[in-house]
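Each in structure tokens, the structures are laid out below.
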Structure 1
Amino acid sequence: MSQSKFLFPQSSVKSDYFSSLGADGVVLWSVLNIGARASFRLAVEKVTPLRPQGIWLCTDMDIEIIGGNGKASSQQYLIFDDAPHELSFVCETSDGLLHLYNMWEVNGMRRSQMRMSGMEIEDIPGGYRYRCTDTGPEPDFERFVFTLVRLDGPMFIV
């Protein structure tokens with residue numbers, strides 16, 4: 001019997017919903033080319049008071065949150081109730097890719113990848129600013145805003 005394995009995208013995935021509205025720049029799943037090892041600073045600028053917001057990070061090897069619980073894992077779920085927050089992390093990867101998307105909590109359950117969720121991405125020195133909307137009757141890209149800056153070299157959205 002053959003087992004199927006989920007294949008992660010090799011480049012960023014745009015939101016079909018926002019593309020249908022003419023907003024082609026909204027990304028559902030961001031993929032960054034970071035090389036074999038990279039260090040980052042994540043700074044949360046804004047979190048809506050409606051519900052906790054966060055991001056999912058993933059590589060094919062390990063991500064370690066500096067000053068965290070000391071456990072490196074291929075996936076990290078970071079949830080924030082308020083802003084500002086800042087943390088650093090280190091990624092190791094054999095394929096050179098860091099995957100991320102926005103997520104949120106409703107009644108203690110993690111949610112993501114809904115029809116109206118997505119991220120607007122802005123270039124900033126050394127990295128990117130992500131403006132995220134989760135779900136609801138109207139998109140609001142100010143619900144969760146964070147920056148991701150590489151501390152030890154360049155990174156590129158693929």
Structure 2
Amino acid sequence: MRKIKTKPKRLDGKQKLLVFTSQMTNDIRAYCRDKGIESESELIRQAVAYYLEREYEEKTLELSALKDVRNNIHQLKDMMSVLFSYIDLMHFNILAYHPELDEQVKEAATSSAKFRLDKFFTLFQRRLRDDPPLFEKLLHKYVSGALDG
């Protein structure tokens with residue numbers, strides 16, 4: 001009598017009962033036949049493994065993205081801290097080296113300061129507008145979707 005070789009069974013878990021429609025059964029059989037999958041059970045095991053693995057990969061990507069966001073926030077926080085420190089020191093310097101004005105010249109000084117501030121801000125806007133590398137970088141981030149997060 002000749003022995004038939006059988007593959008070792010990998011089924012060591014609890015059986016699950018799944019009910020399919022006749023169309024689903026036909027689709028599963030056709031898919032298994034086309035893809036060379038030995039049984040419907042193997043297809044279901046592969047599908048569950050794929051689904052769980054995909055979910056794991058998505059979570060890993062989400063965690064990685066959150067880590068990047070956190071690092072960017074820390075970098076922005078550090079930059080803001082440096083700017084605040086600079087502005088605070090600059091303000092102290094202005095107060096230390098420029099005494100308060102007499103009442104007679106305060107109104108004219110305020111008017112002059114407002115005019116100079118508007119002029120400065122217009123120059124600042126023009127400088128930003130004429131800075132191609134900054135806008136090319138922003139445009140690249142917008143087109144590539146990097147701004148969407």
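Brief remarks on what is shown
- Which entry (1, 2) yields the derived value -27000 for helix-only ellipticity at 222 nm (-39500 (n - 2.57) for each DSSP H run of 4 or more, over all residues; to 500): 2
- Mean count of other Cβ atoms within 10 Å over residues 84-91 from the coordinates reads 10.0; which among 1, 2: 2
- Of structures 1, 2, the largest value of distance in nm of label points 7 Å out along Cα→Cβ at positions 60 and 108 belongs to 2.
- Structure with the greatest value (metric FRET efficiency 1/(1 + (r/R0)^6) of positions 76 and 92 (r between Cβ atoms, R0 = 25 Å, to 0.05), set 1, 2): 1
- Calculated for structures 1, 2, mean count of other Cβ atoms within 10 Å over residues 28-35 is largest in 1.
- Comparing mean count of other Cβ atoms within 10 Å over residues 36-43 across structures 1, 2, the highest figure comes from 1.
- When FRET efficiency 1/(1 + (r/R0)^6) of positions 20 and 116 (r between Cβ atoms, R0 = 30 Å, to 0.05) is calculated for each of structures 1, 2, structure 1 comes out greatest.
- Computing distance in nm of label points 7 Å out along Cα→Cβ at positions 100 and 132 across structures 1, 2 gives 5.1 for structure 2.
- Among 1, 2, structure where Cα Rg over 2.2 N^0.38 Å as derived comes to 2.34: 2
Every number in this text was worked out from the coordinates using simple rules, so none of it is lab data. Please read these numbers as outputs of a predicted model, since none were measured by experiment. Cβ atoms are built from the backbone, for glycine too; each structure is taken alone.
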